[in-house]
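There are structures below to look over.
Computed from the coordinates by the stated procedures, all read-outs in this text should not be read as laboratory data. None of the values given here were measured: they were computed from a predicted structure. Cβ atoms are built from the backbone, for glycine too; each structure is taken alone.
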Structure 1
Amino acid sequence: MGVKMKNQIFRGVITALVTPFRNGNLDEEALRRHIQYQIEGGVQGVLPCGTTGESPTLSHEEHKRVVELTVAETGGRIRVLAGAGSNSTCEALDLVEHAARVGADGVLVVAPYYNKPTQEGLFLHYQALGQVGLPIIIYNIPGRCGVNILPETLARIAKEIPAVIGVKEATGDLNQMIQTIELCGPDFLVTSGDDSLTLPLLAVGGGGVISVASNLIPGSLVEMWCAWESGDLSGAREKFFHMLPLFRALFLETNPILVKTALSFMGRMVGEMRLPMCPPRAETIKVLRRSMEQWGL
């Protein structure tokens, strides 16, 4: 498969799946139901074991089990982009190799966190993971990782590491995203890591969103994407601004606190989180409920 074709497989709406827990354990049945809800909503793919999936609190065994369940439940109907990040290159390599073995279509690999590598160290990290050959999307989120993968580094990676086909941009800096698109070219996917920046990024050449909100309203995100793809800019804009209050409400506290709370209000799962994630404040719940009621959720 050529680089451009690999790029295309993760365009559109990819849902960053929550990981359902019940009584401290993985709730496998709730996860299966949630994946089916995403498929029915028309999303192009799902991401297990990302930030929204509380990957830092999953054991390696749980992480691998979630990926395996997701691949099995999707059954090839939509794409699976498995979270496979670590601040240890060896650990990340193990997760990438596992994702490849069980049939994931690609992996999302966050920048190594806490140890704050240099730009050269970041390049070498992704170069090592690229040897597996599974398509890789880099996850650039300096607010959580303490390091920013610069556009110049992404351009070098795009040129020299064929397995790396794109980046999930969660810097919140649209200027940096534009520079990345400019330097990396049209065959390198730049997808939004923030629901509220999806349409602006599409307008400058982005390729979609890895979405938190689509856990709740997958069909609405897909409708916006389809409107954009069909050239209906006014329709895409209308749908985007209709969703914007909900996007904002979901990030009043640290993700995934509020999306899990919202899913519990919808009766889709119990909304249980693992420490250090904890239930939201009462005043935040009021804003969240108000936003959900506007949607009829």
Structure 2
Amino acid sequence: MPTLTTDDGVRLHYEETGSGTPLVFVHEFAGDARSWEPQLRHFARLHRCIAYNARGYPPSEVPADVGRYSQERARDDLRAVLDALGLAKAHVVGLSMGAFATLHFGMKYPERALSLTVAGGGYGAHPAQYAQFQADAQASAQLMRDRGMAHFAATYGHGPTRVQLASKDPRGFAEHLRLLAEHSAIGSANTMAGYQGRRPSLYALTEEMRRIAAPVLIMAGDEEEPCLEACLLMKRCIPAAGLAILPQSGHAINLEEPELFNRLLGDFLHRVEAGRWTPRDPRAAPASIWGPNGKP
């Protein structure tokens, strides 16, 4: 079982398949490397695909100290994956928690990103949601410690942005819940309390996002209410960003709509590698909705 070691000494499990330009997948809170199977099977035809389990997700190591989980650590663990595999640069694709790591990687290590895909990113970022999200994260962490992952999967796993997967793909949804229930309660609780519950709001990072030079694809389901406004914020801030909204879709869009997700991501990668994904034309950002200078 392949593993690598982060710069603070935590062992991470990873998988890779295919050859070509590297493409690294970063999973969501309720997933792990296995959640990317529809993408690994598809993109390994043209790319060297890597997926890894974050710290706290067996068979990756599970540090017992909640202080060893944070937004910065998740960002730097992604960099450690590239370093350990000898990748000077890579395309990086993240979902939800992984999308935050991907975005922060692009802000901190812009020279390492061929492109960034930020899917389902933005939960708890809006100022109206931020304090409540932090409180809910701490409560969820305690619930996992007290009741375990089977109970958590049976409750959190049926949330309002998860039911779309249940409706579209009952077998896939059942598998998603089974894999979630297998996660470490300690690792998941520490991730929720140390990372999810302490990460900064994107609304405090607008200047940092404006400095991202890499091509960026932002994706979200149109029923993923908690992150739609944050996706618009990222689109407006990041110079070379494009925004794709998947219809009648929730949070786990790579599993809900794998064909559409792969097609959008594949088109993005092709355009980036052809040099055809460029920063937004300044003329496309008028001063008001009525056009330049506020005149209809």
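Ranked on FRET efficiency 1/(1 + (r/R0)^6) of positions 91 and 243 (r between Cβ atoms, R0 = 35 Å, to 0.05), which label among 1, 2 comes first with the largest value?
Details: 1: 0.45; 2: 1.00.
If we compare FRET efficiency 1/(1 + (r/R0)^6) of positions 91 and 243 (r between Cβ atoms, R0 = 35 Å, to 0.05) over 1, 2, the biggest value is for 2.
Taking FRET efficiency 1/(1 + (r/R0)^6) of positions 59 and 275 (r between Cβ atoms, R0 = 25 Å, to 0.05) as the criterion, the largest value within structures 1, 2 is that of 1.
Thinking of 1, 2, which structure, once FRET efficiency 1/(1 + (r/R0)^6) of positions 179 and 227 (r between Cβ atoms, R0 = 25 Å, to 0.05) is computed, gives back 0.40?
On the way: 1: 0.40; 2: 0.65.
Derived from 1, not from the others.
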